[in-house]
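Following this line, the structures themselves.
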Structure P
Amino acid sequence: MSDALAVLNEVFAYPEFRTGQAAAVEAVLAGRDAAVLLPTGGGKSLCYQVPAIVLARGGRGTTLVVSPLLALMKDQVEALVGRGIAAAALNSQQDDDTQREVIARLLAGELALLYVSPERAVQAGFKRLLSRTTIAALAIDEAHCLSQWGHDFRPEYLRLSELRGLPELAHVPTLVLTATATPRVMDEIVRVMALRDPVSVRGDFARPNLAFSVRQIRTDAARIEAIQQACDAEGLRSRVGAGRAIVYCSTRKKAETVAAALKASGFAAAHYHAGRTTLARDRAQRSFALGRTRVLVATSAFGMGIDYPDVRLLVHFQTPGSLEAYYQEAGRAGRDGMPAKCLMLFGPGDLATQRRLAAGESARAEQALEAIERYAESTICRQVFLCGHFTGIPEHPACGTCDVCMQTVDVDHDGKAAENATALELAGLGTDVRDTVLAAAAAMNRPAGKTNLAKALRGSKAKTVAVSGLLLLPQAGTLAHVSEAALVALIDELVTERKLVRRGRKYPTIWLHGRDEGEAVRDRAPRTRAKASTSPAARRPRSNELVRALERFRTTTARRLKWKPYMVFQQRVITALEAQKPTNVDELERIPGLGHAKIERFGAELLELVRRHS
């Protein structure tokens, strides 16, 4: 496990494993089978990627990964290659030369991971290919597709058990992984794949940063109005800013209708479904990935492998066909650990639509619809209901943030609903938010009130904020997804920790601990003189230029490499670079989220950008 931790730190830039990951990794490295059930966003892929790298470095061979979607394979391979890992995919969309090159690398023992579809995995020719190389482990992703009771059963998955009969794979550890399976489905997966005394890994299905709610609305017009209100509450009407939203619809026609209505009301919205051309789908997804589109309306075709860190709102315009499908899609919100909202709109007509879509699967579909109807009409905490459904264990702590919990507090006349919600949001804030608040305090030219600082960080242009000069902070508007109450509470917490200090009694202000207040006067004087003698562009803070330069670098690099921007590095890396301003490689290695391979590839350019714009 020391080697595994080294890979986790060096390659993926994570300090420690999440819940369940260590047990899965340890099982593979010990040569044991494992059945892994981790929630969406719980880090399933690292359960096989980390041991695959350890095994490859030890000369143990290639890990074979079976994945159902070509787009998912492509994203994972590109992300691994970007981190300096020898990974490849073999699929039908590649030309002959590319396929020959991948096969040659496999036979030469150069690959740590090879991704294939279930259809290719069971082809006779591919099985013969496996007999000519060394396979270290077998990982089957989205394993719920193996079960006839899974929400996305695929008959071709059933033949994957044939791989266990191959001499080359008979004794290698096998992992089956899924984010959406009931105990009954997990039992069937283990049986179908004939796993030998597998290590059972069950993650915590609670997502404390997600606030679940259900609204019973019948008409499309009222539902569209509800979505507009929800998007406005998250600040998504503006064409620029932090955060984005995904709206799921059950049919292609409905997705087009909802997207058109949102665009007509001023939102930067687009739609995505399998009926569009490949080019149109790629354009819609790329626009969403780059932030030009802030609301994407989609069918389930916008599915597995979707990984955007800052989805602040996820709406189901129509009730989906199962709780498994719902939780998998809802889990695409709040991947960065920050608070996000998951709203499901429900009505009897939705169930009729799902029955029509599930024609020919009546028994399984009806059970699934009964479960999601119970969820929609439940009077217990939404998270408790969901966790119980997937784990089979009904006892879970209430979340305190879902609509049922908040309504219960109101009915009990507790009077602490807002306070409890703020405390839960505060507990869910990551280090990125804390770093941003401290960086803003460090960038201030004079002490400021904590409420004004919170407003500025959320993007408020109130007169009191403008007069205080806080709108010029490079961090202004970057925390729009965090409530003002939570930011004020965080500032108070930082004062308690002596990271910040209070100045004054009658009108207390906030200042960075250990910073000489005389420094503020020296900092402020040049700015005052500049105001009379320079252009607005010249008055712009240099740190703000650094953030923009880093964002431009990320966008152009992603375009050049044909990656998604987050594959270059995530927004939290930009925040950390702006706050810490590293001057050498050693300091760059202390930036969370970069990792050794990214530093080798982009480090010199990042240091130059920091030097030029600091």
Structure Q
Amino acid sequence: MKQIIALMFFALILASCGSKNLVNDLAISNPIHSEINISGVTDDKVPVTINPGRFTQEIVTYRLPRVVQGTYAVSDFGSFIDDFKAYDYSGNEMVTTKVDDNSWTISNAKDLDKISYLVNDTYDIESSGNTPFSPSGTNIAPKNYVLNLHGFIGYFDSLKNNQYSLDVTAPADFVRTSALQSSGITASEDGENATSHYSAPRYFDITDNPMMYGELDVEEFKVGDITIVLSVYSPNKVHSAAKIKEVAYRMMEAQKEYMGDINSTPRYDIYLYLAEQGENSPKGFGALEHHTSTVVVLPESMPFEALEESMIDVVAHEFFHIVTPLSVHSEDVHYFDYNNPTFSKHLWMYEGVTEYFATLFQVNQNLVSEEEFYAKILGKIATSANMDDTMSFTEMSENILDEPYAPQYFNVYQKGALIGMCIDILMREESNGNRGILSLMKELSNKYGKNMPFDDDKIVAEITKMTYPSIGEFLSKHVVGINGKTEPIDYNIFFDKAGLENSEAKVKANYILNNGVPIVSGSPDKGIFFTEAVSANSFWAGEGVKPNDIIKEVNGTEVTLQNANTIFQEVFMWTEGKVINVKLERDGKEIIIDTETSQPYTMGKTLMPNPNATEKQINLRRAWLKG
């Protein structure tokens, strides 16, 4: 007891000295304290302050990400930073050097106390071209803040594994949702503002946990043992979280049923930003996955039926990322370098298999019919045929930021999903229907998991060992290839295994597409007009529309080459029963179509059960679609 008292007395003496050298304020030993001050926004810029603690080296480098995980393109978040400053312990401004778009070095770093800067949002300038993909971007607006934290907070090269503490100050009446758990809220003295306090184990957790603040519509519900938090920003209150919740619940309940005993997460956040049609609105629609959340950006003008379909397709894809790459991934993913990343060879798995799950589970859980599922598969085949069908998928994945590979990225959602389908059918065939690609991913998840990466160069051999020689042969021939080239897949071989055959039949079309082929085009001399393909579209042909009819107005809005994308984005989302008014010009005469839409059809390829299919083929198809 005396010894303990003596130690306590000695500690009090040390504390009372107040010497900097006796206090453990070293940067390597303390969390990096970060502050985002939404309440201090000026000129559409958010002030950020970073206090790293005391450095012992002479030069340090601070960076914002050049590339973030889940995207396969350069984002350069540092290019959205203004007024970068560093201060010493006396409050004096220090000299900083901007090394590149994303990096700043600070000399005499032993004197560095803190840095500060202003953050511009990315949504405002998406129309200018080279900007981050909307769901990975940031929004700074009076009523809404999309806080993908990698756009606000960076890292020091020497402190990548440090903990972070984060304070976010915003108006007290703002709704706040965060994938990072808050440790509390402190109100300002005047009650106008409030500061939420968060912590993160390392920088990865900063980038992996987005937030949304502002005038939000939030619904919380349970799917099994998972708490789902749905945060919706609809600027004109077109869509409500309560109604979207019904879609999300039905979808995620079906997903959880399909995935079975795959380990998931106790909480999952969905952030849905519904964009207005404006110059400063985001233009890139889709979603970005995180371990326990996803950020989704879609047009607010979507009819609810179209929004419902998009939510099922897009959010389902992101939720399935819980399996891969979040649970099954390579060293490139696990030890991701935000400034100079290397990429795994296996995008066919991360994005392709995930897209396949998001497509297959819908027919497996009776959300769509078999005919609708087949139509999606044939659509992916048609789209992938327009891309480089012989390019090695592994080589493309490893070099995805470079030419000629970058333009082929979209194929990971087309041929990548088809690769997953072929492996699924092969495994069902080899195992008499008992094993498929979902069971393979479960086995890989159990073997590796989120904390143990696999060796990129050995995973194909590992999968072959875990499955069948036919799987290894398929991957070698159609995914890896030789000298950068692979053999195109004959999908009819796989359909035949499942007792299916190609047939010509009446299939559903769209108001601007027949089997993925546009029925409208444009030229400087004519403007926007219908092509020859319109004759095969049952709706427009039934209304008397002919090839070369010029589209002058759609629902009271003049159609020009400049606004055509915006207008036909909305036409693409038309649903059956919509009242429309379209003005056309034919040979100098005005033609008005004032009607209600009906479902368009066209002739096209479809998959049909082979009437002569064997019992073995029928059983394989049943195991594939419903197993």
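Quick check: -8000 is what I get for helix-only ellipticity at 222 nm (-39500 (n - 2.57) for each DSSP H run of 4 or more, over all residues; to 500), calculated from one of P, Q. Which structure matches?
Q
A value of 24.6 was computed for mean count of other Cβ atoms within 10 Å over residues 33-40; which of P, Q is the source structure?
P
From P, Q, which structure was mean count of other Cβ atoms within 10 Å over residues 193-200 = 18.8 calculated on?
On the way: P: 15.9; Q: 18.8.
Source structure: Q.
Out of P, Q, which structure matches 0.85 when FRET efficiency 1/(1 + (r/R0)^6) of positions 81 and 401 (r between Cβ atoms, R0 = 30 Å, to 0.05) is calculated?
Going through each structure in turn, the value belongs to Q.
When relative contact order in percent (Cα under 8 Å, 6 or more apart) is calculated, the result is 13; to which of the structures P, Q does this value belong?
Derived from the structure labelled P.
When Kirkwood radius over Cα pairs in Å is compared over structures P, Q, which one is greatest?
Going through P, Q one by one, Kirkwood radius over Cα pairs in Å peaks for structure Q.
Laboratory data are not the source of any read-out in this text; all were calculated from the coordinates shown. Owing to the predicted nature of the structure, the values given are computational and were not obtained by experimental measurement. Cβ atoms are built from the backbone, for glycine too; each structure is taken alone.
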